[in-house]
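Undergrad: Below you'll find a set of structures to go through.
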Structure 1
Amino acid sequence: MTDSAQLTGVVPPLVTPFTPEYDVDTASLARLIQYQLTGGVDGVFVLGTSGEGTFLTDEQRQVVLETTVAEVAGQVPVLAGVIDTSTARAGAHLSAALKAGVDAVVATAPFYAATHPAEIEQHFTRLASIAGDVPMYAYDIPPRVGTKLPASLMISLGERGIIAGVKDSSGQETSLRQLVLDRRGAGLTGFAIMTGAELTVDSALAFGVDGVVPGLGNVDPSGYVRLFDAASAGDTATARAEQDRLFRLFEIITVADRSRMGASSAALGAFKAGLYLLGVIDCPLTAFPSIPLNDEEIAAIRPLLDRAGLH
């Protein structure tokens, strides 16, 4: 965070480790947080897509929030997803996150029901009234939500102080660049634009985004920190080399047999398997209804970690 409280740098969306009984494994979560802090991250984001926030019970969510806030102990900002189908449900999650003491919240547009931009605007405006002085970031992830957040609406909400920035996981580099240009054109300061596309961070930083929220950062936080630092220093060769290494590491998501599980299970299962093999978490299970990686698939991730220099 800068003095103006604008979010910058590397803010990984943490996975939620489980015990074999599918309870939240607080000891593994604490180790994961320390792994991130040792890696030099600028913040942590819990209960997002990688955190399986929409799959957890309210009680499990509260355990994640309280464990994270206690373990981070103010060293970096804690962002919490308040993602749900309706404004009322997201608002309840927001109130719980505030009670736990998070530093910022992250919300998508409402989903399941088809929404109009005016309804999305109303959704964020209502949530902001609950959040009060706690910053709220819009999370643009149309493949999951079914709606692309319009750049013009995001800039308008930013100008009115309703949102503090956007996490763009749309995968649409042109729209992300449009948002950066629109921010510049509006003279909007203190408004953070973070990319969730972990494979194109070097190029996104070059055209003006403020940082990255990389799912792969669970496995290699220090790699993303090196990438960000090199890009910030204008060392494009080092940034490109680090991005290339991380690009190859991302091949861990291709290990799982997609004929027996969805793409989300394959990716999240790979992140958890990588952390399990590195000794950070005790169990690589994913939340129901996701199908976890089997022993053979987990073993196939080891050489990819070794190739990336992770042991």
Structure 2
Amino acid sequence: MLKSRRSLVALLAAVLVAATGCGGGASGGAQSPAGDDGAAHHDALPQQFKDSGVIRFAGDSHPPYRIVGKDGTTVTGLDHDLQQALGKVLGVRTEMTVVPGLPAALSGMLSGRYDAFNGPVKDTAEREKQFDAVVWMVTRTAYLIPKSGSSGVEASDDLCGKKVAAVSGSIVQDQIVRLTDWCVKKSKPPVEFIGLADTNGTILAAKSGRADAAGMTESAAIDALAAAKDDFTYVTQTDEQGAGVDKLAMLLPKSSGLGPVVHKAFQELFANGEYDRIMKQYGLENVKVAKPEINTAAG
């Protein structure tokens, strides 16, 4: 009898856990389950997140960070894995809703529809006026060049006077401005920028001949080459052309109070090796940082 009672209790516990893991969220959002080892970090969360048990991320299509499935809602990739890891540390679920691009993510966070956006987006003093920025990687800009095209681009110098597609409002747009300044100083024609909503759109623009190249983070270019190595080559922007190394951040509205707590959760992922594991899985060791930082641009 005692054995049967114990079995019944175990069965009921399993059903409750399953029901919790299948809890709803934003319509169309990709979800991750809550973890069981985030008690300390969970206690530090603002009350609204303790009550809801979920952090809502916005995300556009940007491989390898966010790979959107054919259904338009299922999301895999680095962001999915990183957000799951953060959710486990914080003891909450994470959801991701696919949005058209950076402007939609920023406005959505400010209106309260989403709680965070993982970028990759540049940490700037202007953005830090409204958002906490948790820096977790760096980047360099690369340009995908169609092998079948006749643009004659063999180095970043050759992009002067060319049409380059990139995501509007992204860090790459800033990089193209710097490249254009370099071109003008060298008495070469400026780069013609074509702003599009997401990385897939920029790749299609280059492939169709609408653009001579598609600008993106180097990690995104590496991922694109892995999928279509026979279609593209890529070149990288030089330090002389203003590339440098930019800090990329996760943005969270300051009004939510979530930023400092997520920063602490990132520190946990660095300490327990999960950050290193995820970055290695996606071949991004060369853009890792030694530690996560918060709001570095305004200081």
Structure 3
Amino acid sequence: MTAALTLESLSKRYGGFDAVRDLSFQVPKGSICGFLGPNGAGKTSTLRMILGLQEASAGRIDILGAPNGRFVRDRIGFLPEERGLYKKMTPVEAIAFFGALKGLPMNDGKKRAKLLLEQQGLGAAQKKKMKELSKGMAQKVQLIAAVVHKPEFVILDEPFSGLDPMNQQGLEEMIRGLAADGATVLFSTHVMQHAERLCDKVVLLARGKKAFEGSVDEAKATSPRFLDLDGAITPEAAAALPGVAGVETLSDQDGVRRLKIALAPGAGGQETLKAAFLNGLDVRGFALKEPTLHDAFIGLTGDHPDQAVTPSEAVQ
């Protein structure tokens, strides 16, 4: 499949701090790609280099056949992490204005704005001022403003930040709709659940370096399955069971523990449970769990996706 975006050995250095180091990956045309990592991992710096808002210290970028987004700006839609629309404008005026900046005639922009607002359940808000809208509504308006000119490539920087679950779901539907209409979508996030539901491909970033590139299923396959056991069982007894790669105590109240057991590669969990019962262990409850993208991220990077990386950590 042809790539809409290719990065080769991309690096960005701020003084003595390497924000991005030797980063290479591709985003196929028409796909949804999640660019994942904790806050401070280098995601925003990478997006700014792709867009041509910052100059790379080293490496090569190819986006829609151009060396950076400045050369194809009218074919790109961008939702920055720092939100902002003119508060005294109506949603229709704001969307049409941003469309005009990308070459869309103002009248066409207003027509598309009204249609898109109706499709997103914001028809009643068309004549309100932006300052009167809720945060979720304003964020939808800003995404519409970023894509009203029907871009081929859409870049979203932490699009779900600060939204309640209902608005997060609505935003996910909008992103799926963009891809269904033929656009390529690259979005950065530190929330693994969104990427797990949306993405054809993910790129995991840790301390400025790529830790993984592939499908969600391929990422999850790098992490073990888990077995949760409840009962009067010591971690040492659980660790001695067959097929166990590691044991974590999730809770311990009056000797009744909840243990999270990481299974060894290839272990299905049945042998482990059978041995627990045959050995007379006090098992009061159990659940076999498939790995999540969150589990895979921690295993591949050693970081927690919600934990910010400091500059001193990133250069170690």
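Each reported figure results from applying straightforward, stated rules to the coordinates on display, with no laboratory input. For clarity, every value in this text was computed on a predicted model and none was experimentally measured. Cβ atoms are built from the backbone, for glycine too; each structure is taken alone.
Undergrad: Of the structures labelled 1, 2, 3, which one yields 2.8 when distance in nm of label points 7 Å out along Cα→Cβ at positions 132 and 228 is computed from its coordinates?
TA: It must be structure 1, since only it matches.
Undergrad: To continue, here is another question. Hey, Cα Rg over 2.2 N^0.38 Å derived from one of 1, 2, 3 reads 1.11; which structure?
TA: Going label by label, the one that fits is 2.
Undergrad: Consider the structures 1, 2, 3: one of them gives -14500 for helix-only ellipticity at 222 nm (-39500 (n - 2.57) for each DSSP H run of 4 or more, over all residues; to 500) as calculated from the coordinates. Say which.
TA: The structure behind it is 1.
Undergrad: Once mean count of other Cβ atoms within 10 Å over residues 44-51 is calculated for all of 1, 2, 3, which comes out largest?
TA: Once mean count of other Cβ atoms within 10 Å over residues 44-51 is worked out for each structure, 1 has the highest.
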